1. Can you say which of 1, 2 returns 14.5, 45 when Rg and Dmax of the Cα atoms in Å, for residues 84-163 alone is computed?
2. With relative contact order in percent (Cα under 8 Å, 6 or more apart) derived from the coordinates and found to be 24, which of 1, 2 does the value describe?
3. If we compute Rg/Rh (Cα atoms, Kirkwood Rh) for structures 1, 2, which one ends up with the highest value?
4. State the single structure among 1, 2 that was used to calculate helix-only ellipticity at 222 nm (-39500 (n - 2.57) for each DSSP H run of 4 or more, over all residues; to 500), giving -12500.
5. So if we calculate FRET efficiency 1/(1 + (r/R0)^6) of positions 108 and 132 (r between Cβ atoms, R0 = 30 Å, to 0.05) for every structure here (1, 2), which label has the highest result?
Structure 1
Amino acid sequence: MVTRQTTALNLADRKQLHLRNQRIASLIHPIPKTEHGIDVELRQLHRQLEYYDNDYGLTLNPDFQRGHVWSREQQIAFIESWIRGAVGEQARTITFNCPDFAGHDKAADSDLDGMVCLDGLQRLTAVLDFIGGKFSVFANPDVEELKDGLDYQYFNYTAYSMTTKHLRFQIYYMQKKADLLDYYLAFNGGGTPHSQEELTRIRQMREELTSQAYLY
């Protein structure tokens, strides 16, 4: 039988651990934990985005984003996978930042205004386009019912209805643009392909903010 002996950290040990944690944080630049999460049914998606825009000023495509770069084929593939049940919660999560969201106190030295999309723009755009009737899915010229594909409304009231499916909105309260760029680089340096030119552009934006900070 193995007996584990545990001793409470004394004050000096706790102080050393705190300093070590601070040192590690300065080295790895950890991403802050999200502060707020909400599940949004697709039938309420437009209303929720309008609410954010009216209350905070919503920018889906801020200057550090890539823009709407998914092809229509990629959008179709994403929606088809979702309808089939192959899209997990992580792929359904859209991340935002708003320094004063839900009454949160905005820092006096914050250089951010409004609400911006941090991650998930391509997926969100695919969903909005599908809801808006811009494309159909499961098109098959060899099957009469599928020659023109199936639109968003086709699935209503069935086990495959999209109206009651939901996206997960996670919202951060980061106060500095430098933190947003660190987040963006950390999450997009791998995963969905980004060109080296695009990542270099974001890194240059981040370096410019650091240079400006040294001037003050």
Structure 2
Amino acid sequence: MIQDGVMFVCFLLAFTAVIAVVEKKIGGKFFKYVPGIVLIYIGAALMKTFGVFSDSESVESAYSTIRGLLLPAMLMLMLLQCDMRKIIRLGPKMLLTFFAASFSIIGGFTLTYVLMNGFYAEGTWKAFSALSASWTGGSANMVILQGILDVPENIFGYALIMDTVNYSIWVMFLFWLVPLAGKFNIWTKADTSFIDQMTSELEAGEAPRRNLDSWN
């Protein structure tokens, strides 16, 4: 059992580094459907559940300090990738569709929690909030909200497992629909020219980074 705060931080850094290196160097279909960040969360939750980390004052102090330092930095890094001009240029229909989809996801999580509240442990609503953030804005949103709400690790671990299962099924369904995208766009009279342009720009921006990574 780890009781020292420094050992706690070093162990988590080593564990995270191993997952990141394996995902980057080996990759494969497994990491395509189960991202490294999910493995990190599930692994940390299991280690906490099975007593690898103690509830000592040193460990809790290290956890609180690191969370307070990293969350603002993560928010800043996420916002640096946000170009409001490109978002506005998507047009009212696309933006309306995005907000409608986002509110439907939030509403679905809320309704599910209200209907099944009697079966959940105390504090489960925090996990639902973090998961809804994940489905509306990605893993970065989930991590940030999990830290802000201080979601219990044992609850969040189980929620992540279910989220990964649902995510995998949903992604496979989306892949199945890819060949029908052209017909759907024609049926809805959707103009995807700007989205295609943005995709090309993003791919062009990622190319130098991939070339740099290949040298490592």
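1. Working: 1: 18.5, 62; 2: 14.5, 45.
Of the options listed, only 2 reproduces it.
2. Working: 1: 27; 2: 24.
Computed on structure 2.
3. Numbers: 1: 1.08; 2: 0.99.
Once Rg/Rh (Cα atoms, Kirkwood Rh) is worked out for each structure, 1 has the highest.
4. On the way: 1: -12500; 2: -27000.
Answer by label: 1.
5. Values: 1: 0.15; 2: 1.00.
By FRET efficiency 1/(1 + (r/R0)^6) of positions 108 and 132 (r between Cβ atoms, R0 = 30 Å, to 0.05), the leading structure of 1, 2 is 2.
Read-outs throughout are calculated quantities, based only on the coordinates presented, and are distinct from any laboratory measurement. Fair warning: this is a prediction, and the values are worked out from it, not measured in the lab. Cβ atoms are built from the backbone, for glycine too; each structure is taken alone.
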